[in-house]
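What follows is a set of structures for review.
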Structure P
Amino acid sequence: MVFSSHLFLFYFLPISLGLYYLMPGRGKNLLLTLLSYVFYGWSNPLFTLLMLFSTVVDYVCGWIIGCSDSVTASRRRRFALITSIITNLSLLCIFKYSNFALENYNQLLAAVGMENLGIELGFRFILPLGISFYTFQSMSYTIDVYRNDARFQKNFIDFACYVSMFPQLVAGPIIRFQEVANQLAVRTHTLEKFSRGVALFCLGMAKKVILANGCGKVADVIFSAGTLHWFDSWYGAFAYSFQIYFDFSGYSDMAIGLGLMFGFIFPKNFSSPYKSASITEFWRRWHISLSTWLREYLYFPLGGNRKGRKRTALNLVIVMFLGGLWHGASWNFVIWGLLHGSLLGLERSMGRRSLYFTLRRPFRIGFTFLLVVLAWVFFRAETLSGALTYLSCMFGLSTIPDTSMLVRGIVYQPYYLLVMSIAAIVVWAAPQSWDWTRRLTFTKAGLIGLCMILSLLLLTLQSYNPFIYFNF
């Protein structure tokens, strides 16, 4: 079930809100947990068993860590922490990376003429929706309890509600337990909070349906066209850059808005990332919850920036390599992560000698955006060879077939040009929805309502409506 669907908008959400506000007191968390399991298990009920298993393991491990004295029971605490980490990472490795590992193992054997030692399974592991998000979220709880950054949760229903909460379950943001611990116990439900939640949800829907879907159609046509003129290739790369931003930031806005409707305040997940003047700044603005998670649970434990510039640069590369692998079991994601890690390391190593500091901020923003666009090619392309072919087109190194004119006839239609233009204006000129909805006026409410009506009309007409991050 996705947010931008008639099933969710006209059935699941109204029923959920109605039942939630009729439910008294502490029963709200139990109801929200049950609704979240229905939401998550709609496509495949078996996935709920996997999430429940992860929830039970981390709850028990958190209990053991929290109830054990840090001096006399250090072994017990450490064993519980390791159990939690191994369990969650094992779930990820089995369901997300086993097929990838097996394919590469067989390809390696074939390359050295030892095909007879290959392994062929009669089944394939299906990637459960949101497993990358809820395992990271649940695992961070036990780590924080071990570090004494958070108190362990005695109430299992409250903890299960934290892990499974449907607004942010399948595509984030990744919420740390300490950010909502008090809200799970006591939270306020006000008309102002609910109204802002509705506003954020409507704006997120508009980002997704009006902008992301339109840009995504352009990107799909161009990326699947083979070799193209350099101008068309850049146009397609820009289209995908807009698509993934509006797709994911739109989902985050909807998730945060839904959280407000149910009384929760989630942290901001995007802060105009394409206005960044360096890759370092980009990662402070893009998918903030993941960047924070990687910093707190990988970068700092590796030593952070405390061991010199070279080690800092290496740590950044390692973290982004793992961040790329987290996005998907593909060498393209690994390369994408390594590119960003190398750029981060280079910026940190060069400091103020970096090229960025020789340019004015508007030029630095443009240069950073071009680097991000080039890296997105690996993120979007189906295969490594496809990414390299596409990059060669972008730099005019490929032969252009006559059929490229057919592609132009599709992607340069007035509707798509209008969507791309609006997307560019919103990216670089419009205020952030997070800030814009802090104070609502009648004028803003009218604009928000218009965006929602247009989104619903387009949703009725469109057959193209994917959520990119559901794949991760």
Structure Q
Amino acid sequence: MKTVAFHTLGCKVNQYDTQAMLELFTAAGYEAVPFSSDADVYVINTCTVTGTGDRKSLQLARRVRREHPESELVLCGCLAQRMGEAIQKETGARLVLGTQRRNEVVTLLEQAVAEDRCLTCVEPLAAAPFEPLVITRQEEHTRAVMKIQEGCNNFCTYCVIPYVRGPIRSRPLADIRAEAERLAEAGYRELVLTGIHLTSYGRDLQDMPALTDVLEALETVEGLRRVRLGSLEPVIVTEGFLNRAAVCRKLCPQFHLALQSGSDTVLKRMARRYNTRQYLEAVAALRAVWPLAALTTDILTGFPGETEAEHQETLAFARRVGFARIHVFPYSPREGTPAARMAGQLPREIKERRVRELIAAGQETARCYQAQWIGRGTEVLLETAEDHRITGYTPEYLPVSLPEGAGQPGQLLPVRIEAVENGLLLASPADFPSAGTKAPAVSSDH
């Protein structure tokens, strides 16, 4: 039996795409093996959102070529889409796919091998449809990622993603529900809905469903207990969204609202479609419905021309919001984007120092958020058991540790939070219903 090994770089969308391709290989008779072992085929799902993504993708491809010269190498994903034939020539990959035709990966690879040639099948994305990839399982045993949207139309000045993922395309509601039912039947209790620009879901479909239509469709999927949203933009937080989302009992009160900068002047140069006032209004609206909601975000520091004063604005803004978690990235120029041509490119040492300061601020706000949970009841989806403890996550995606024997992986367990230790909530089983964090929906005329 032939073997295949996968390595995924980048976002949850890539994780979903990898799982779909892996299932295509196993359906064709291949055995999946760890990437660290010998394999007949190595598939690298690349990333190009940052310079680090580029570097890691290319380093990994070169290492495979060096250590496994007789094996077949397949490159797909965002960097492959951007580089096309250049990445094939640089790495000697048998097949380069980009961000389309992943559902043909086995057929195209075996065609290239049979014909003893290399194929670069990078397609234009302007009129690309939503690619019909499907999954039935994932490596995690309790939580599965589901891609429901592809592409972005925003063209922020620093971002290469619209160029390598194409315009927005959305997955039909019926397909989403069907896959959710398959995953729930396979034992997954939580679904994470993801996309390149999830906020845009449905705008390209004929009946223009909204993200709240997806949430409502998943409410009645038997066996599914939680639905978690991926990255959103604050513009999605409207009265209509809140009223419909607030009554979705499965929705997890964790909202990843992309920020990028807490300075209005930087946001304007980035061509983001909101300002800090609108962001704070979205935060306040979410907390009016879910008072203990976990708000998480991304911050991009060291943008061209970012002054020390603008950096300090971002630090102050992050503390004001009180994020439960902050992902910090240093700006890196992406070829072909407007920001790469801007004056005021900052030196590495300034960006690195600002990253450290923002990470420290994020750790501070995370500690404050976690401390609010001491003494409260909640519900934990148990996931792993080791070292005489069992761990899982609350609906807010807070990691919780309980004594061994408190429950089994896959179980939803009411607990009381006793303490916080190094970012981990310590809890004991509780014999009372978990304390909800939802308030009544806001009033609406709709």
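Things to note:
- For Cα Rg over 2.2 N^0.38 Å, for residues 102-229 alone computed as 1.20, the structure of P, Q it came from: Q
- In this comparison of P, Q, the computed figure 0.30 for FRET efficiency 1/(1 + (r/R0)^6) of positions 54 and 134 (r between Cβ atoms, R0 = 25 Å, to 0.05) is attributed to Q.
- Which entry (P, Q) yields the derived value 2.0 for distance in nm of label points 7 Å out along Cα→Cβ at positions 382 and 398: Q
- FRET efficiency 1/(1 + (r/R0)^6) of positions 310 and 326 (r between Cβ atoms, R0 = 25 Å, to 0.05) - highest-scoring structure of P, Q: Q
- A value of 21.8 for mean count of other Cβ atoms within 10 Å over residues 334-341, calculated from one of P, Q, originates in structure P.
- Rg and Dmax of the Cα atoms in Å, for residues 150-365 alone derived as 18.3, 55 - corresponding label from P, Q: Q
- Winner on mean count of other Cβ atoms within 10 Å over residues 190-197 once structures P, Q are ranked, highest first: Q
- When Kirkwood radius over Cα pairs in Å is computed for each of P, Q, the one that comes out at 23.2 is Q.
- Structure from which -21000 was derived, helix-only ellipticity at 222 nm (-39500 (n - 2.57) for each DSSP H run of 4 or more, over all residues; to 500), options P, Q: P
- Which entry (P, Q) yields the derived value 10 for relative contact order in percent (Cα under 8 Å, 6 or more apart): Q
- Taking distance in nm of label points 7 Å out along Cα→Cβ at positions 94 and 286 as the measure, the highest value among P, Q is held by Q.
Read the figures in this text as sums done on the coordinates, not as results from a lab. None of these values were measured; they are calculated from a predicted model. Cβ atoms are built from the backbone, for glycine too; each structure is taken alone.
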